[in-house]
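Please treat every number below as a calculation from the coordinates, not as lab data. Just so it is clear, the model here is predicted, and its values are computed rather than measured. Cβ atoms are built from the backbone, for glycine too; each structure is taken alone.
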Structure P
Amino acid sequence: MEIMEDGNLVDRVRILLQRDMQYYQEMQTVLKEPLCSRISGGKLDFPRHASFVAIKIVAWWEADFQAAFERHSGLTSLMGSKSSATAENEERVIKKIQPSEFVLLVVDTADKLLEHLHLLIQESLDHADLTVLTATLGAAALIRNCLWCYNQQAKNLISVQSSEKLNASYKSYHEMAEAVAERLLDLHCRLISLYILNEADSLSWHDTKSFFERERCSFVIQMWWLYIQGTKTDLWSTVSPKMAQRVFSGMLNESLSIIITRFVYGRPSLVRSEQFWTDAFNVLCCTGYLALGACVNANEMIGMRLNKLPTAIRDIHTKCNELLICLLLRGTPLQELYQVFRFGLENLTILQPRREPAPWLLIAAPNLAGSINSDVYISNLPKDRGVILELNVLRHQPQPNWPQLIKVIFMNDYAVAKILLNTLIHKCGNFTSENDFENFEKLRLGGKSCGGFLCGGITCNPSMKVTSALGLYSLMYILTYIAQDPGCVIAPALRQLPDWSSYLDRQQVWNQSRPPWLNAILNPLKNMMHPIIEILLEAVRTGASMYQAMSLVIGCFTELYVTLPPSILKTVLVLHDNIPAHCHPIGGNVLLHVLCSSLYTALIEFSEICETGIQDSSTTREIDYELNFFDPNDIPATVTTLAEAICSIDEDNKHTSQIDDFFQLVKTNVQASNADSCIKETSNTSSIIEIYTDELLFTSSGRQALKLTHELLIRASDLLLNKLRRNDITKLLDNIPETSPLFKPLTHIMFHIEDTTFDQFLIQYEKTNWRKLLTMPLSVTLDHARSQLLLRPEFKNVGELSHKDKEAMCSLKKLCSSIKTAHFK
């Protein structure tokens, strides 16, 4: 499509919209482009794709914003310097624009685009065109977020009236995005109800001939499962993550309304009753696994505090509970039912108020919570089962949920972290390297960025090389920020390497090739070293001796250690408590050793930077060089000399007393913080987890570590779940897959519910523990239980029953027919 790059913005937009409509009328589609993978989602729920028109208009707006306010809006500031320079050359603004004029231009062009999108949305709905509908939905979401950014950035620089205009335009696009999402949901629901859930032969439950010779369940449920799975994949890849999840949960909820109503009011014949209940059980199984994508955490999955859950999730639990009641009262074999009901309906456990975890989930999808095998219903999910369910929810989310990732690492005494750490340390062995784990160019698979709109260039990593060394570095980096008890997770994993302590010997301070776990510990110390270098150089300029410089180093450590994350100090002290007798760190303690190692590295890097430039200071201070060891005019040489001196800071016991005082000070403060009982009590609360997550997200190293750990966790999720179900925290024996285990062949998805065959209930009907199921509190009313029992097909087909079943049926009928139920002994 040819577009005009020069001229007035309003004219350019008008011509662009005209040509886009012409293109749609000719091709019956619209051009769309992807957004950068690291931009999609997030707090503002950026789309994954948007129409070409919306992206082009935002690019023009960005150029005008920079001309009007002489700074970035917050969108393009994320782009790399190279891509930014290219964008500035392409979208060069010649004339100066006033902020108020910019706002008017944005509002005017946004209104024109709004009308254009309205026309496209109407056309796409008339033709049920999901491609055009999702493209316009992405356009509305992108413009909405762009207007929000402009309003936030320019709020104090424009008039109240201009700000109100921007806000009004933002609300219009917000309402459009929500309305289009509703239409998208409605379109999927209509497709399911009209085409998926209608199949004549499967639904003939009154037929006196068995379906498919009693060898399989209905086609309808199988096709519903397949369609929902495929739609979920499409939503996850085309729609904004949060909006996709809302559409998916609504679609699942609405389709369940149709299915559950059919079962509750269905009247199957005795021949088809087995197919009827097999279908019902399959619906519960499918819903259990589909709900992983609809729920955002384990509490929603198990129905915790049902009244406070989102409406769609609450309705899903209610409908599944109703289907379970229907299945138990009308599908349980008569002999089993009589044994539970013989003492009267008033004493039934199922009449008691329902508690969490949701009974239907434990029955239909027990693997999601670790296959809880118990004859007694559990009222609380054990910690070792809770982490299994949370990990299952985490890996089915449309976008990474960073607080949830930290929660999974925390849960059950760091069980997931222990398994991964044991595995990665074993695989890495004695591997060492320089700390180049933050080199984005080396980490990027294929050496290219995603190329999407707003791409950050060098900081964009659409696919990364997740090696064992990189995985170990990332996981250890996170643990050094969040681990409250490193002694139970880090130290045992390191001790499996016989010579792990050799890297903490005083002879290794100068060695820049270190194992990944040590590089991860040293990385957060870097920021503390830059002010120390400045202080040292200033001291050298004023004539400080070597002894004074090294004493100053220890003094700086004493003053600045409080700026480090507390977990790093705890980790270092745990390493100190576990080093063997043959290991001799600097100063006799690991704390000083790692600080000196980090300072040595920082000094060497600073020296290399200084050597690349030419020192041309015009003024020098007159210092008596006979009394001063350093040459203040040669900074690289001075820094190198300081670095070499760091390696022997404790020689001849010159600073022993100062070193011991420093170590005892840190140790006392760490022990005092550990003594606070509130730490253990609150370490798993959402507020503390969010604080840890924010600390990691504030740094580029933390963001990269979170992303890599999340990718590693998803790839190893199947192996981890198998370990967790056995309460085994030893290392993984199998290699971690290169791809996500969630991607499975179409034939596997069609004939399996996760990893179980589709007709499991039909095959294992006789093995079902009915008595356990009938002793769960389900909040059933007495009238409801009586009415469901009387709808059993056996009551209308007495002649086809065996003698034992006839006697059981007659007894149950007496229980239901009397006002006050009888008791049978």
Structure Q
Amino acid sequence: MKNFKLLHFLILIFPVLFYSQYKIEGRVLNKEKEAVKNAELLFKNTSSNNNKKVITNDNGNFSLELTKGNYILTIKNSEYVPFEKEIIINADTKLADVELTAVSKLIEEVKLTSSPKMIVHKLDRTVFNVENNALANRGNIFETLKVVPGLVLKNDQISMLGRDAVKVMVDGRMINLSGDDLKNFLKSIPSENIKSVEVISNPSARYEAEGNSGIINLVLKKSKKNSWNNNTSFTNDVAKAKYILQTVNNSFTYQKNKLSFLLNTGYTYGDTFTKQMSNIFFSEPYFLTTEQKWNYNQFSGRFLIDYEITPKTKIGLQYLGGVYNNYIDDNINTSVVNSTNNPLYFLRGNGNIHDKNNNHSLNLHLEQKLDTLGKKLNIDLDYLSYVTDKNNTILSNQYDVDNNFERINFFNKGISNQDINNYSLKFDIEHPGKWINLSYGGKLGFTGTDYVLNNYDLSSGNTLTQSDHFKYNEAIQALYVNGTKKFSDKWEGQIGLRTEYTQTKGYSVILDQVDYNKYLKLFPSLFIKNRINENNSLLLNYSRRIQRPSYGQLNPARYYINSQISSMGNPYLKPSYVDNVELSHTYKNLTSKLAFNINSNAYNVFFKMNDETKEQIVTFDNYFKSYGYSLSETYEFNALSWWKSYVTLFLNYSQSKKTQDFNLVLRDGFEFFGSLNNSLILNQSKTLTLDINYWYGSAFNQNLFHYSNANSLDIALSYKTPYKGLNLSIAGYDIFNSSPRTMLSEINGIPQTYKAYPNNRFFRFSINYSFGNDKISKEERAVGNESERERSR
């Protein structure tokens, strides 16, 4: 009996003695004591097949559990010489820091002959590897982003399928630019400086909740010590054989010892052309055609200096700004007809707009490493000044059906000034732990907007007909916590929660009208990934976002196009809230994604139509709730060394329901979008590359509008000259001018159509020249008040 009990005890204790799990943790660095992220560590058991892999996080840390035994540790990373070491595991172990040696230039040249996986799907983002990718080597990062799967070009701006817009980060820090400012900034970064592009379609709680926007994170190649580099680019865009827009950008970087310096400058000068057509079907229909010539005179700059006080402490100062001085010549022709479509009279208008913009932002940054395991504090103190002055004069004359002058219909001069100031303080802490990796932080932001508009009737002695003075103040306080945990080799997850408390005050000085708002909202996020096997993985994520109105959308000032058509903001406009859910499956080079979103208390453009007065006011209102259901497929073709291709298919169903009793038509329906991006290497030396990109979008319904179908074909030829660092390219965009869509809406029983022909079809010639000591530029940094600048547009 005693022997039986002893045997029973040995059977129970045997797994504990021989198969108990020990926690192993450590950190991987380079020779400069910098963290090496995304390094693959393989622990190979010398006496069994019990092998395990782990990937280092952004701080170079790793953690896993192993059984007792002898192991061979192998570390692989494309930028470093492979590392191998024998270790013995018989207890919980914290390994000494592992230092990797960077590959030499010769090794790097040999490495370039291999073809790494171009698309990698991570827990909260998709990584598109730009390095050594012929399809992505397009001169500057703006051109590169056009071919990144999931991104599309709309009105010469980068957008994301299923999202309203995108925000851009550089090495994990937000760039607070939008519109043309963002486009020019992206054009100033050579594509050869980018290691990868990370696409975050559903941002987690650690990011600001503002906007139903995806995020693009540009990961720069690591810099080498004691280096400098200069890149100069010249771009010449030609449309209609007579409108020429020229852009010159220069980027200089310098790094030596503890000092890093960056200076970017850009200048844009020239003309573009835009044509817009709108038909308003009153009982006496209005047919409007607007032709605008834009003359650009824009200068922008960016200055950054970083200094490493100690190995653990780094401070930096950044300036980002621009001075824009644009002129617009506006020709507006309106035909007014009767119910049988016979002309009644014509309105012919000429407008001159002088648009001056000065925007300046300063950022003071502190980075403090709190220990040797990756705990880190980042603090950003920011100031933004955004000033716009606009002088707009419009003369509209009325003519009879025989083109005889009858009277002055409208002669108006509008002078406006908008002054936006924002102050913010933001802190973020990275806190890796044994059980979970945490990040937490907060932000305080304060914004003041002061807008003044005066309209004068020039037909009656410069009489002041309207005056508006609108002030808007906003304060936001935010806190967040985000946790990431790897449960096993197959399962990992992330959960986060962000809270934002907002206080706003809108004050119309002339009307003595005040609107106060205060609201506290929570924004959770959740990510779960299951790596089924080497070729299959599943990812489920959820996040909640807020869309706050822009400052212009809140401004009640009235802007006139002619005597009958004007636009104005709505000071009572409220935020909308968006819930996004995505389920993705990846099989080898094919990624499928199902997505669902709900936009509550949604706002959009709204037309106040009056058939009796034949008047239209373009404004904004919260009047619907929308639902979106989508399926997307992305496939990467790289079987041939000389041909790389990406195919994207997107199917979406949009449904909207009215939340106010407005007399309007909301439209539901399907949308299809497909794109094919090809890059072909035309010679053995790989110096000549041909890009052929095509997209097609079906007709579709969304909220208030029906959109017609559209498509676009772009062709570009790039040449790496024998002169080191000198690259040339020539391209044609929207060759058939088929990308504009017609929009149809109906309010108060009055249908309206609109179609715009922006400067989409043009030919571009580019020259790019880099020189220095062939070392990659120092990492770039952005600032903490990005959402405020987005809304100042």
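If you rank structures P, Q by mean count of other Cβ atoms within 10 Å over residues 239-246, which sits at the top with the largest value?
Going through P, Q one by one, mean count of other Cβ atoms within 10 Å over residues 239-246 is largest in P.
Computing relative contact order in percent (Cα under 8 Å, 6 or more apart) for each of P, Q, which one ends up highest?
Answer by largest value of relative contact order in percent (Cα under 8 Å, 6 or more apart): P.
If you work out Rg/Rh (Cα atoms, Kirkwood Rh) for P, Q, which one comes out largest?
Between P, Q, the highest calculated value is found for P.
From P, Q, which structure was log10 I(q)/I(0) by the Debye sum over Cα atoms at q = 0.08, 0.09, 0.12, 0.13 Å⁻¹, for residues 359-758 alone = -0.51, -0.63, -1.01, -1.15 calculated on?
Comparing all candidates, it corresponds to P.
When helix-only ellipticity at 222 nm (-39500 (n - 2.57) for each DSSP H run of 4 or more, over all residues; to 500) is computed for each of P, Q, which one produces -1500? Let's see the in-between values first.
On the way: P: -19000; Q: -1500.
Checking each candidate, the match is Q.
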